[in-house]
Structure P
Amino acid sequence: MADAPVISCRNVWKLFGTDPEGYLPAAKAAQSFEEIRQAGYIAAVRDVSIDVGRGEMLVIMGLSGSGKSTLVRCMSRLIDITGGEVIVDGQKIMKLDERELIELRRRKMGMVFQSFGLLPHRTVLDNVAFPLEMRGQDRHERRERALEVIKLVGLEGREEYFPRELSGGQQQRVGIARSLAIEPDIWFLDEPFSALDPLIRREMQDEFLRLRGMLGKTIVFITHDFDEALRLADRIAIMKDGAVEQCDTPDKIVLSPATDYVAKFTEDVEKSRVVHAKVLAQPLNGHTPDGPAVAADATVLQLARQLVNDDRELLPVADNAGKIVGAMKRQDALDILLGPA
């Protein structure tokens with residue numbers, strides 16, 4: 001039996017206007033975002049149903065105004081939803097009182113936003129320890145924990161620096177360390193790298209992938225950068241006008257965009273860098289092709305030399321343990337690598 005999702009949104013709506021609850025039935029009957037807007041309301045989140053599994057990284061992306069940040073604020077109840085249901089770790093968060101909600105955030109959730117939000121008069125160490133101080137943790141314990149996560153994000157030796165003495169990338173690392181200090185099960189990140197220059201941004205993505213591999217958190221990550229989404233995500237949810245256009249793995253979004261809007265995001269993507277052999281693998285049906293297997297987690301680009309030199313029609317595909325999990329048509333992979341004949 002599969003684990004229950006850590007976060008579950010069911011038909012979630014968030015309307016802004018004079019009487020959102022009163023207008024909600026009409027909004028549900030409306031055909032478009034524009035119809036709702038003409039009635040004097042903004043449907044920031046429009047009938048969204050989505051689950052986030054334990055240990056999964058879901059990237060929510062879209063253009064400015066698409067609703068991605070509002071959806072994450074609904075998931076953490078930084079704002080109240082107008083309709084639907086949000087369940088976090090088995091708790092219906094709209095039914096929690098203020099004390100229960102604060103406890104849920106303190107114990108389970110870490111948040112990192114685009115603006116670093118550091119306290120300028122506090123050192124790196126004190127900034128990172130601040131949420132533990134708010135929790136009422138012992139001074140010695142919070143110092144030890146702060147030092148631990150400062151080392152984890154690569155800022156060891158800068159504990160006594162003030163924010164003004166750090167680069168933008170270093171300040172963002174302090175923000176990440178502060179959110180990690182409380183050891184959250186769920187980590188919300190709202191465009192945390194968008195204010196950084198491209199080189200530092202790439203370094204922070206590398207650092208983030210390293211931390212993710214070590215910590216195994218459930219992560220909801222917002223970005224408007226499709227390349228960043230492809231690099232980081234287990235699944236990508238693409239939003240437009242408050243609704244989710246498609247939610248799927250990077251491979252499937254690139255290979256089979258569900259709408260014209262999603263296709264615009266993917267049209268300039270080099271598919272061979274994104275599509276993995278396991279996605280192209282077909283069932284064996286009792287017959288395993290002869291010869292060496294290709295790795296299920298290898299991209300088509302990584303397999304390019306083998307695909308060009310190997311004349312087999314079908315290539316066996318093996319998982320990390322070496323077990324054959326399917327067979328890939330060589331021509332399908334070559335079409336992705338070189339374009340259709």
Structure Q
Amino acid sequence: MTKPAKLACKALWKVYGDSTAVGHVFGAEIFPPDSSVLDNFGLIGAVQHASLDIAEGEIFVIMGLSGSGKSTLVRLLAGLIKPSFGEIFVDGQDLLKMSEKELIELRRHKMGMVFQHFALLPHLSVLQNVAFPLIIQGMDKPSAQGRAAEVIKLVGLEGREHYFPRELSGGQQQRVGIARSLAVEPELWFLDEPFSALDPLIRREMQDEFLRLQAMLKKTIVFITHDFDEAIRLADRIAIMKDGCIVQVDTPEGLVLDPATDYVREFTRHIPRDKVVSIGAIMQQGDGAGDGIPASAPIAEVAKQVVASDVPLRVIDAAGAPVGKVDREAVIAVLVGE
């Protein structure tokens with residue numbers, strides 16, 4: 001039996017405009033509406049007919065230009081705003097059938113959120129900021145501060161527990177925001193462009209920290225970014241949005257090798273293919289020489305080794321079993337853009 005998705009939505013819509021018009025449009029006779037129907041009723045489709053299944057432990061990235069609907073979609077999935085139509089499920093439970101009290105409990109105990117603006121409380125220390133959501137939950141102060149100290153250490157801020165936000169760098173402030181969201185031990189973690197306000201060096205450092213934390217904690221993560229380099233570094237799968245619609249959902253490699261539309265092709269055009277495409281995507285049948293190159297390795301990581309070899313090299317799977325071979329011609333074809 002297939003394990004249900006950790007988080008899923010089906011035919012999800014968020015439409016802004018006159019409520020009477022919204023009710024009429026979502027009548028059975030004209031559902032699902034197209035853009036001309038929405039225009040005729042003076043409605044704006046912020047999210048349109050979105051369906052997703054996000055697996056437990058997956059880093060699922062949502063991408064799109066400004067106004068594409070990605071932040072609205074995440075707020076719908078987190079239960080922060082109500083959809084105009086559709087279904088949302090967390091662990092198979094219908095989010096839209098929960099009472100307000102059940103929703104609050106779900107967000108407090110199962111969900112963590114980190115946004116672009118850190119929203120730290122300036123009059124509270126790092127320790128107090130991180131402990132704050134636990135105290136709101138009703139945890140006693142010593143226990144809350146004990147848990148806060150654990151996650152502060154986890155994000156690399158040990159020794160700064162009593163600093164105030166104004167005494168921290170931008171990257172350190174973002175770590176406090178991450179620690180605060182992790183303090184409640186969420187199963188679902190929503191991050192809306194959390195690193196976009198940071199300078200490139202600090203941003204790279206925070207991406208490294210994010211991957212380190214995920215390797216330990218195995219959270220189910222929904223991550224918004226408009227930066228494709230960031231997306232391919234972090235994502236298991238990516239959803240690309242345009243005008244409120246999900247255009248394509250695939251692995252970073254799948255988006256680059258097999259774009260579903262011209263929009264996706266343009267979106268991924270400037271991405272260095274050797275950083276995204278794996279050896280497994282270009283290998284051939286047969287056995288090669290050497291100890292073996294992992295099929296999952298990006299071409300950029302092993303290109304020098306393959307190009308330097310006069311004979312095809314063996315490709316192996318995660319268990320170390322031979323699955324094919326790769327030669328210099330296949331690698332060079334990717335490097336030169338063929």
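Where is distance in nm of label points 7 Å out along Cα→Cβ at positions 83 and 267 largest, in which of P, Q?
For this comparison of distance in nm of label points 7 Å out along Cα→Cβ at positions 83 and 267, the top structure is P.
Identify the structure, out of P, Q, from whose coordinates Cα extents along the principal axes in Å was calculated to give 65, 57, 41.
P
A short reminder: the numbers here are calculations on the coordinates, not readings from a lab. Bear in mind the structure is a predicted one, so any value in this text is a computation, not a measurement. Cβ atoms are built from the backbone, for glycine too; each structure is taken alone.
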